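Pasting the structures here.
No lab work stands behind these numbers, since they all come straight from the coordinates. Computed from a predicted model, the values in this text were never measured in an experiment. Cβ atoms are built from the backbone, for glycine too; each structure is taken alone.
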Structure P
Amino acid sequence: MSNGHSGLLHRLFGGGDAAPKGNANEGRAPASALPLADIQGFILRGYRMPMVRHFLLTVDTPSAARALLARFVSGDEADAPQITTAQDWHIGFAPGPNDDTTQAPRHKPDYCLNLGITWPGLVALQVPERVPTLSFKSFEAFTAGAAARAARVGDTGAGDPAHWIEGFGKGQDHVLVSLHAMGPAPMQAYTARLEALFNDGGAYRELWRGDGMALMEMQDGRPVPTAKVHFGYTDGIGMTTLRGGPEHYPPDRQEPCEPWLFVLREEAENYLVPTPLEIGLNGSFAVFKKIETDVVGFESFLQSKKDQIDPELLAAKICGRWRNGVPLALSPETDSPAGGLPAAQLNDFEYVNAVGSGDPKGLRCPVGAHIRRINPRGQPVTGQGHPGGSNNTHRLIRRGLPYGPAYDPSQPHDGLERGLMGYFINSSIENQYEFVLKNWVNDGEFAGSLRLNVKARDPFIGTQGDTDNVFVIPQPNGAPPIRIDGLRSFIATRAAAYCFLPSITAMKFMAALP
């Protein structure tokens, strides 16, 4: 791959790269300020593993189910696979800025394991009845659940909970266990171990499982994992930088996010940590989603507008990046700028700076483009009203992989489902995940005084109405904008769950309940 993307793939799926220059952790609080050994790993670290298997479980025997939580965090790898924490486990991967590379890894790097518990799951585990002081008072969305809140995030029509795959949204979706693996052999081996553990003592019953896998491409005569999604775009570029976080982050002109936006901490400014603190502290929340992508519909739509605009340019304007990852903000005319763009620069840009200059009207990257809606950077928008301001309190961390076979344009109508599966991680589902979906993705007026068309939604992931859906592409020198009509939804939610990601301390606490 050109334009530095082989380096991007190396960073995403392996290698012992040297740290990129300009790391946001330099001069910041050390990673040790966060108790990494108590925090589930995928909250703070990207695993860079090409395979994942998600298990949806329902609790059958509460005491046995709680006991298994203890085995997952006992430190006894021979007894049970262990929950992966944010402590360094650097073999085969680039070490973070505060990792001790002289010590042996704490986990074999052939698998990672994490789990989330829904509110019905906590009830099924009998936590509320055994802990009278249990309180999630700042987290109404979590206790209500994904199905009850679906309409406010655009999960309607084909994405309505009535159409979700069996097991989700009916109150029996108690625990999600996610097993990442470096290849088929460890995936098979650890799956067998987990199945036996789920069944031990009648603890859990499996309702569903789903596999994700990085899309592959041939390099030097062998298949290697890519960072692409089924729509053909390079993914995983816009990383969320954490102040004092344990990873190296590529250059980014946004201020680093405070850790309490993703790890439940007492210094947080907009929520109260769930109590007792043994349960709430160092945990997090995540929205698990399985999202079906209509690749055929998307490609057909692009071609249907070729009399107005080149299909590949339209694809770039819709996303905000060319399909190879080059952002329109840095290269609005071509996906191959002269001299190329190193992978480390693909997220190092701003839309509007503090004096209001830059691209405030979207001549380079439309204000309504996908990546500009989900992360407006310095654009004045709902929730952040001045040029060059910060939207950090609404940021998300996304951990996911594609599912289903790669799209073959020579056989577009194969009838096979394909999409994305994974987690949106945040400390406040209401103020982060739901805010972004409701106010930025599915609201035509999110850009305030700029006044986009009231019918406009995110052209890529927005829930489009039945009629009058429009995406406007501004043109320079006073030329009339290109008006793209007839948009329809190109994704549909197939499953969702609002999960609490307990700390290691919390899992031990719940397991020890009488």
Structure Q
Amino acid sequence: MNNSFDYIIVGAGSAGCVLARRLIDTGNVTVALIEAGRRDSNPLVHMPFGVALLSRMTSINWSYNTQPQTQLNDRALFWPRGKVMGGSSSVNAMCYIRGQDSDYDDWVSQGALGWSAEEVLPYFIKSEDNSRGSCSRHGVDGPLGVSDLRHTEALSRAFIQAHSECDLPVVADFNAQYHYGLGLYQATHRNGQRCSTAAGFIAPVSEHANLTLFTECMVHKIIIADGIATGVDCMLDDALTRLTAKHEVILSGGAINSPQLLLLSGIGPQSHLAEHGIECIKDAGGVGQNLQDHLDVIIQVKTSVREGYAIMPALVPKYTQHMAKYLINRHGLFASNVAEAGGFAASRFATPQRPDLQFHFIPALLVDHGRGQEFAYGYGVHVCHLYPQSRGSITLSSNNALDAPMIDPNYLAHEDDLMALVDGVNLALRLLHSSAFSQYQPIPWQPAAAQLNEAEVIAFIKATAQTVYHPVGTCKMGSADDPLSVVNPHCQVHDIAGLRVVDASVMPSIIGGNTNAPTIMIAEKIADHIIHSFTA
């Protein structure tokens, strides 16, 4: 086996698959794409409705847990992440959201020069193959399928109809310049199937002579000699194997695994590395710091009306009929991403021009991230706070790459984060108990009342809030004089040649929406930079 490549990419997820495809398309370089998980062969990955069961699939999930959270009744929260080709793009709810234009302008103000809204828009468009066609903000013919949903439930449409009672407009395109209001999401689908980055970017070139794909291969360490990254040590077929990179090693493991691997390789806070007996190659205090995530609260009601995606015997004929539709032409409810509708609103801290609350409506009851079940009809809405001021960290639990790192999101450390969620819960309650849902005769379930006072809302948040799966920021992009910055605006690790981090961990601050599309954009932009550097 050839163990030497031009580029080694660690992590075949949302960013890694994009980077590999763009480098392979040049025809000039060899690429090793390394994934700790397995191939994306599970049929539930490709059928959009399968998302309802993927949290139970431990074989394709890192299944992390956080440290106990002080402000959440000392609960340790479940943090699922994709451990499979495509990474979390293979297990997420597929909502295609780019965030607010001002989010990227904020990155520039934090030292990420070249990442303004105007400068990143072409890279969103480049990836996209939008079923609605091209326009000034959307593209076609890209590897990433983006489509209107082929199926939506009546309950999802009722959620949108509730807009008028809550002074929210209806939004046709959540990726327009402004997205305040309610509407149906577009999803990363193509022909009624999930279009993960593995399916969209890698599957068409999987047999390319210049691409070597390693799956079920855990990287233990980056090899750094005289300040230059030269390769990685990984477990391949139960043997520790060294792969070398002629040009660059690129980490695309995400906001948890990328900082963990930097720390294991001697790049991080010197005192923390010393605690675990790791030689410090680069004293970088920002590695693993600046962790941000969207904290989420689910408001759910039950109903006696037979609607939605309940686990009930009476719905067996419906599911049988729709499975036939899906198998024949990829239509019907199994083409649904479940989180069909949603929208954006503003708490007391925001404005309609830059909303800080996001909704994901679910026409079903959700128990423990889908790992549990409730035998009843019902529906609910996720409400998350988009711009938390709280900051957490990723640190090592040991110097063994097989041991999960310590994840401390430090949720609700800033009081404003809590009060924004209070406003979001109150608005969600109004939506679910509006006249648009009167025909479904909603019965309060979680919480057990249609109206709560502020103390009751706070207690409900602290007892039930969970992640909505958007960790970012732990290898912050910025200028070298920023003590928290890990990489420069080209995502090159400060003071280490031949080493980049390209994934959601480089975001200086979290964007106002789902993080998958922005992560793909980051990879597109850096791939373009790399290609220009060796073709100039």
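A few points about this structure:
- Structure (P, Q) behind the derived value -7000 of helix-only ellipticity at 222 nm (-39500 (n - 2.57) for each DSSP H run of 4 or more, over all residues; to 500): Q
- Origin of the derived value 19.0 (mean count of other Cβ atoms within 10 Å over residues 67-74; candidates P, Q): P
- Here mean count of other Cβ atoms within 10 Å over residues 291-298 is compared for structures P, Q. The highest value is that of Q.
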